[in-house]
Structure I
C-alpha cells in the first residue's frame with residue numbers, strides 16, 4: 001500500500017479532471033463512489049447530483065464525462081475506486097469512508113478506509129489531495145501527473 005500527498009505546484013487541490021482524463025485506467029478499470037462530499041459545482045444538474053448526498057456512485061467513464069463538463073473543486077470527500085466486478089451491493093455493506101475528522105490518513109502503515117477499494121482519492125478541506133492505492137502502477141501514474149507530490153508515508157514520519 002502506497003500513498004501520495006498533493007499540496008504543491010497546482011493552482012488548487014481536489015480538482016479531479018486532471019487524473020481522470022490523464023490516466024485511462026481510472027476511468028476504464030474502476031467504478032467510483034464519492035462519499036460525504038462537500039462541493040459546489042456551478043451546473044444545476046451537478047448541484048442536484050452532489051449536494052446533500054451521503055454517496056454518489058459512478059462508472060469510471062461517467063465520472064470522467066462529468067469532470068470534462070465541469071472540473072469543480074471537492075472541498076471534503078473520499079472518492080473510492082473499486083474493481084468493476086465488485087457489485088454496488090457488496091460495496092454498500094461496509095461503512096462509508098469520510099475525510100473530515102478521519103485521522104487514519106496521517107498514520108503509518110497506510111490503509112484504505114473501504115476494505116474492497118483498490119484506491120482512494122481524499123479531498124482534505126481543499127488544502128490537499130491524498131491518494132492511497134494497493135496498485136503501485138496507479139501511484140506511479142498519479143505521481144507522473146503531479147511531479148511535486150510527496151510520499152504520504154514519508155510525510156507522516158516527518159510530521
Structure II
C-alpha cells in the first residue's frame with residue numbers, strides 16, 4: 001500500500017470530491033502526454049473510496065486506473081524510459097523502477113508526488129512473449145490521490 005492510501009498521520013487536506021477528481025484526471029492527462037504515445041486509451045473513470053480511520057464518509061482517496069494499448073511494444077518500452085526520465089522533472093519521486101513481483105516480471109515504475117498529492121504505479125504488460133498472446137500488450141496506470149477530507153459540514157457520500 002502506498003503512503004497515499006495509508007491511515008493519515010495528521011488530518012488530511014480538505015478538498016471537494018469533485019475538485020480532487022478533476023485534479024487526478026489532470027494528472028492522468030499529464031502522464032499520458034509524457035508517454036508521448038498515440039494509442040487506444042481505456043479509461044474507466046476516476047472513482048472514490050474510503051481511507052484513513054476506516055470511515056469512508058470521513059476520509060477518501062480518488063483512484064484512477066486506465067491503460068494505453070494499440071501501440072508497438074518497442075514504443076511502449078521507450079515510453080516507460082521516457083516516464084522514468086521525465087516524471088522527476090515534473091516533481092515526482094520515483095520509488096522503484098524494474099520488474100514487478102508477478103510471474104511475468106512486468107516492468108513497473110512506482111512514483112509519489114508530494115506537490116500533486118498522488119502516487120502512481122505504471123506497468124508495461126508485455127503480452128507478446130506469451131505462447132497464446134490473446135489480450136493486447138498495454139501500459140497500465142494506477143493513479144491514487146492522497147487521503148482527503150471533504151469540507152466541514154459535507155459528507156463524501158453527498159457526491
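What follows draws every value from the coordinates through simple rules; no lab data is involved. Keep in mind the model is a prediction, meaning the values are calculated, not measured. Cβ atoms are built from the backbone, for glycine too; each structure is taken alone.
Computing mean projected area of the Cα convex hull in nm² for each of I, II, which one ends up highest? Largest calculated value belongs to II. When distance in nm of label points 7 Å out along Cα→Cβ at positions 51 and 107 is calculated for each of structures I, II, structure I comes out greatest.
Computing relative contact order in percent (Cα under 8 Å, 6 or more apart) across structures I, II gives 30 for structure II.
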